Structure P
Amino acid sequence: MTTTSAAQEASLTKTTPLPIMEAFYTLQGEGAHSGKAAYFIRLGGCDVGCVWCDVKESWDADHHPKTAISTIVKNALVYPGRLAVVTGGEPLMYKMNELTLALQEAGFQTNIETSGAYPLTGHWNWVCFSPKKFKAPHPSIYPAADELKVIVFNKSDFAFAEAHAAQVAPHCKLLLQPEWSRHETMLPLIIDYIKDNPRWQISLQTHKFMNIP
């Protein structure tokens, strides 16, 4: 589990309320927890600027209603699953301690999906680090990452993936995921790359194949 220190905790300001683009119960479709029932909390706000982002409507935080932490948790408790995935946008634009503590106190496992572009805050059971070329990661993400998930859009992304893999901790899972619009082109290359470099695994966006959120 990744947590902040007591000194860091004391220095963090409250995050209530948070801009919520959407929150929904579904199956985790990609990464190391693929296939699990999960409650997704998608925060508005992102300045990373991925050209192939499929949730560009999340970028402007002002377009999304600010919601109290207590309401976020109450809405999550409606469903039987106890895996909460905080995503975005870029969730680390906000201090995550209050939200993650409240979710954990309510019995949730807390997972984050982040580009790592901002300092890591919060209390996490699982950190999915998906670095982007458009904004460099903050150094705090590397030792905390449980999963390095690199989106493969073109051939140069394999070298990009290896550069970040060299900086994460030994326990971190290494995943390569084809960018959806180019998955037919990139998938054969990823398969061959993993066969030659078996420390990597493949991640697919199975929720898109299943046509679920």
Structure Q
Amino acid sequence: MNSDLPLELADLVARALALAEPGRAILGIAGPPGAGKTTFALALVAAIEAERPGLAVHVPMDGFHLADVELARLGLADRKGAPDTFDADGYRALLHRLRADGPRETVYAPAFDRELEQPVAGSIPVGPEARLVVSEGNYLLLPEPRWRAAREQCDEVWWVDTGADERTRRLERRHERFGKTAEQARRFVRDVDGTNALLVAPGRDDADLVVPGDLDLSL
């Protein structure tokens, strides 16, 4: 793991492109809730696309959230976002298919609609020309069998490292933006997001690369 050298986005673009040279590669982006995983993944894909159009695609783990109706049936609605509120086996199967089927056919991946707060199937086409799949999620480095199986589909997994205070501010703003009161947001961040952050924290040591959360995302 390399966490000491100063990094720039251009360095990370070059490293990601090198992964895809032999054939389709899957790059995982992990970290605690609110670390900026999606922002970083999208910036990385955009930077690669500017250099090599069509080569990279973003496939988030959030597409494998269980739907609210299923969370309610399981009694997990108040823990949405915890590891057991995702279809981890389905996520692993998609990553395996993306590796096995590329570049023969288009594979459709689910997305997560932040306005609906629901997964939406068949939203992201991954065509044969896509050589790099960038997939981010909290639990890619969680040492549980189902999540370890998903991690094994990745060529590398990078960790986005952001301080707890900044993550808390981001998460509270996000929850309020999508309908929670300020008190509900604080409670959810403390009881759910905070618990999940502690759960995934040891994964930092297992990452192939640690990316600072304040990395300049401009080229």
>> Comparing relative contact order in percent (Cα under 8 Å, 6 or more apart) across P, Q, which structure shows the greatest value?
In response: Q
>> One of P, Q was used to compute helix-only ellipticity at 222 nm (-39500 (n - 2.57) for each DSSP H run of 4 or more, over all residues; to 500), and the result was -7000. Which label is that?
In response: P
>> Given 12.8 as the derived value for mean count of other Cβ atoms within 10 Å over residues 164-171, which of the supplied structures P, Q does it correspond to?
In response: P
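Taking 2.6 as the value of distance in nm of label points 7 Å out along Cα→Cβ at positions 44 and 188 derived from one of the structures shown (P, Q), identify that structure. Each step should come with its number before you reach the end.
Numbers: P: 4.3; Q: 2.6.
The structure behind it is Q.
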>> Among P, Q, considering only mean count of other Cβ atoms within 10 Å over residues 68-75, which has the greatest calculated value?
In response: P
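Values in this text are rule-based calculations from the coordinates and carry no lab data. Here the structure is a predicted model, which is why all the values come from computation and not from measurement. Cβ atoms are built from the backbone, for glycine too; each structure is taken alone.
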